[in-house]
1. Quick check: 16.1 is what I get for mean count of other Cβ atoms within 10 Å over residues 6-13, calculated from one of P, Q. Which structure matches?
2. Assuming -8500 is helix-only ellipticity at 222 nm (-39500 (n - 2.57) for each DSSP H run of 4 or more, over all residues; to 500) as calculated from a single structure, say which of P, Q it is.
3. Please compute Cα Rg over 2.2 N^0.38 Å for structures P, Q and give me the label with the greatest value.
4. Taking distance in nm of label points 7 Å out along Cα→Cβ at positions 54 and 70 for each of P, Q, which is largest?
5. Tell me which structure, out of P, Q, gives 14.0 once mean count of other Cβ atoms within 10 Å over residues 14-21 is calculated.
6. Using relative contact order in percent (Cα under 8 Å, 6 or more apart) for the comparison, can you identify which of P, Q gives the largest number?
Structure P
Amino acid sequence: MDLVGPITPPSISQCKFSLTITDQASLYKIVSFLKNKSECFEKFETIKKKIEVKQERKIKRIVSDRGGEFLNQQFSQLTTACGIIHTFAATETPQHNGYAERKN
C-alpha cells in the first residue's frame with residue numbers, strides 16, 4: 001500500500017494524491033485518487049470492506065511505508081481490531097514495498 005503525492009498539476013477533479021493497494025497473491029491493483037492525505041484512512045476502510053465482501057476473505061496483512069497517513073492511531077486501532085498484521089517497509093527503501101511502489 002502506498003500513497004503518492006502531491007501530484008502537480010492536480011487532476012480535473014482537484015485530486016492531488018493517489019492511494020495504490022496491490023494484492024500480492026494476484027497482483028491486482030486498486031488505485032484511488034484523493035484530494036487530501038487526510039482522506040487516506042477513510043478510503044482504505046472503504047476499499048477494505050469492498051475487497052472483503054467481494055472476495056469473501058479477510059485481509060490478513062498490509063505493508064506500507066512509514067508515512068504519517070499509515071502511522072496513526074486510526075490505522076493502528078483498525079488493524080488491531082480486524083486482526084490485520086501491519087508491517088512497515090524500512091525508511092527510504094521503496095524496494096521493501098516493491099508491489100506497491102512498482103507502478104507508482
Structure Q
Amino acid sequence: MLVYFWLNSPDLAVERVRNRVIAGGHSIPENVIRRRYWSGIHNLFNIYIPLSDRWLMINNSDTPSSLIAEGSGTKETKIYCPESYEQLKNLSQNHLQGLAQK
C-alpha cells in the first residue's frame with residue numbers, strides 16, 4: 001500500500017523542515033526540498049499509482065489531515081476532495097511540461 005502525504009505548497013514543505021531543525025531534527029537544503037516536492041507529485045501519478053495495488057492520498061497541510069482520494073492502481077479511484085485531487089493532477093502535468101521546456 002502506498003500512502004502519499006501532500007503539502008499544498010513547496011513553501012510549506014520548507015517551513016516544516018525548518019521547524020524540524022529547530023526541534024533538533026536533521027536539515028535538508030531548500031533546493032532539494034523544492035525539487036523533491038515537484039518530482040514527488042509527478043512520480044505519484046506517473047510511476048507510483050500505476051504500480052500500487054492500493055494507494056491513499058492525504059492532504060497533510062492542515063490539522064487534522066484529510067483524505068483526498070484512494071484507489072487500486074489506475075483501475076479504481078474514489079475521490080473525496082475533488083478540488084485537491086485536481087490541483088495535484090494539474091501540478092503533476094505542469095511539472096512535466098516544465099521539464100519538457102528545459
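1. Q
2. Answer by label: P.
3. Top value of Cα Rg over 2.2 N^0.38 Å goes to structure Q.
4. Comparing P, Q by distance in nm of label points 7 Å out along Cα→Cβ at positions 54 and 70, the maximum is at P.
5. Of the options listed, only Q reproduces it.
6. Comparing P, Q, the top value of relative contact order in percent (Cα under 8 Å, 6 or more apart) belongs to Q.
Computed from the coordinates by the stated procedures, all read-outs in this text should not be read as laboratory data. Source: prediction; values computed, not measured. Cβ atoms are built from the backbone, for glycine too; each structure is taken alone.
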